[in-house]
Structure 1
Amino acid sequence: MAYHLGAKSKAALVGVHPTLVAIVERAIGLTPVDFRVTEGLRTFERQQELFRAGKSKTMKSRHLLGYAVDLFPLGLADPWNRNNPETKAAWRAVAEAMYQAGRERGVAITWGGDFNGDGPDVGTDGWDWPHFELPRTVYR
């Protein structure tokens with residue numbers, strides 16, 4: 001089954017870099033798990049709010065430049081339970097679709113579930129599962 005971005009997801013992509021928008025649009029057609037775009041371009045004020053609440057670890061977020069999006073898999077009973085195999089599989093399916101869509105465009109997407117690229121279950125860099133961003137070396 002091919003999924004499509006809904007109106008809320010499309011609205012959340014306004015202001016996001018066109019390359020990342022194209023990758024998200026391709027990924028929704030590749031994924032076996034439906035997802036929603038929950039956040040794209042952020043204002044400085046929104047970033048401050050998330051930082052103060054402990055929901056972001058930086059004030060230099062890639063969202064401020066339109067180089068990052070947050071995606072959320074739909075239909076999960078317990079979407080934040082990292083020990084639930086169904087939950088883990090859904091988040092990874094979204095990540096794999098984003099990786100594949102990025103590869104098709106020649107762009108190495110970074111996932112917040114594996115910021116350093118050593119695997120999503122290694123170390124402590126997997127704290128931001130919804131986050132996907134364009135590579136910092138190319139998009140600054």
Structure 2
Amino acid sequence: MATQIFVNLPVKDLPRAVGFFTKLGFTFNPQFTDENATCMIVGKEIFVMLLVEKFFKTFTGKEVADAAKSTEVIVALSAGSRQEVDGMLDRARAAGGKESRPPQDYGWMYGRGFEDVDGHLWEILYMDEEALKKQQAK
């Protein structure tokens with residue numbers, strides 16, 4: 001069995017977060033969805049659990065970071081092309097997110113970042129493996 005990853009993120013307003021990520025093209029597993037949480041499907045073995053802050057707090061004795069003021073994690077996802085990177089950023093901004101930094105272009109890798117509606121940071125990256133091989137051969 002392949003290892004699965006479940007990233008857990010606190011959200012202030014679950015319907016708002018679901019609406020935002022739906023506009024980015026993500027879907028959700030209704031088996032793991034109720035008024036406290038939802039399971040966003042990122043890939044075959046990758047999931048993001050969006051948990052209402054009060055519910056999220058039941059998993060830790062620590063304070064929950066305010067993602068609008070501090071950063072604990074940056075979630076990075078790969079894309080199949082530069083156009084997919086740009087498309088995701090366009091959809092994120094149109095859905096109420098904001099670009100978190102200028103695009104980064106290293107020739108073999110292109111990436112952009114955004115903040116979701118709760119302030120969590122996301123990176124979308126395209127890596128051109130052929131260009132990377134050429135870069136490494138130099």
Structure 3
Amino acid sequence: MERRLVSGHSPYEGVAGFSRAVVVGDRVHVSGTAPIPPDGGPPPESAYDQAVLCLEIVAEALERAGTGLEHVVRTNIYVTDSAHWEGVARAHGEAFGETRPAATCVVSRLLDDAWKVEIEAEAVLPVEHDETLQP
């Protein structure tokens with residue numbers, strides 16, 4: 001089965017040997033997405049704003065893969081403190097209110113102490129997806 005890699009802007013992709021997303025068959029697997037702004041600056045301060053940024057990065061990867069947030073079937077959310085859950089849940093609900101993917105939230109330490117949240121997602125390609133999309 002063919003694999004298509006979708007790159008992002010994370011400075012860790014080349015170092016750690018991962019892709020922002022991988023398309024296999026009708027599935028798109030989006031890597032754990034930290035709140036790293038495209039310009040490489042510091043992440044937003046609040047957990048809500050960090051989650052919004054993570055979801056924007058996820059949405060961009062999904063679009064480049066030929067799908068979108070409306071086709072997400074699962075999310076895994078990692079927060080550094082259960083106190084961050086309310087803001088992260090609000091951002092997740094804004095992005096997926098109608099889609100309502102299966103979701104898991106885990107309290108865990110992340111690689112950078114400035115990160116309060118990291119989100120990964122799995123989506124399906126719509127039936128009419130275009131195989132000619134760029135990686």
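Quick check on the output: 24, 17, 12 is semi-axes √(5λ) of the Cα gyration tensor in Å, derived from one of 1, 2, 3. Which one produced it? Attributed to the structure labelled 3.
When distance in nm of label points 7 Å out along Cα→Cβ at positions 83 and 107 is computed for each of 1, 2, 3, the one that comes out at 2.4 is 2.
Who wins on distance in nm of label points 7 Å out along Cα→Cβ at positions 3 and 19 among 1, 2, 3, i.e. which is largest?
For this comparison of distance in nm of label points 7 Å out along Cα→Cβ at positions 3 and 19, the top structure is 2.
All of the numbers you see were taken from the coordinates with simple rules; none came from a lab. Keep in mind that what you see is a predicted model, and the values were worked out from it rather than measured. Cβ atoms are built from the backbone, for glycine too; each structure is taken alone.
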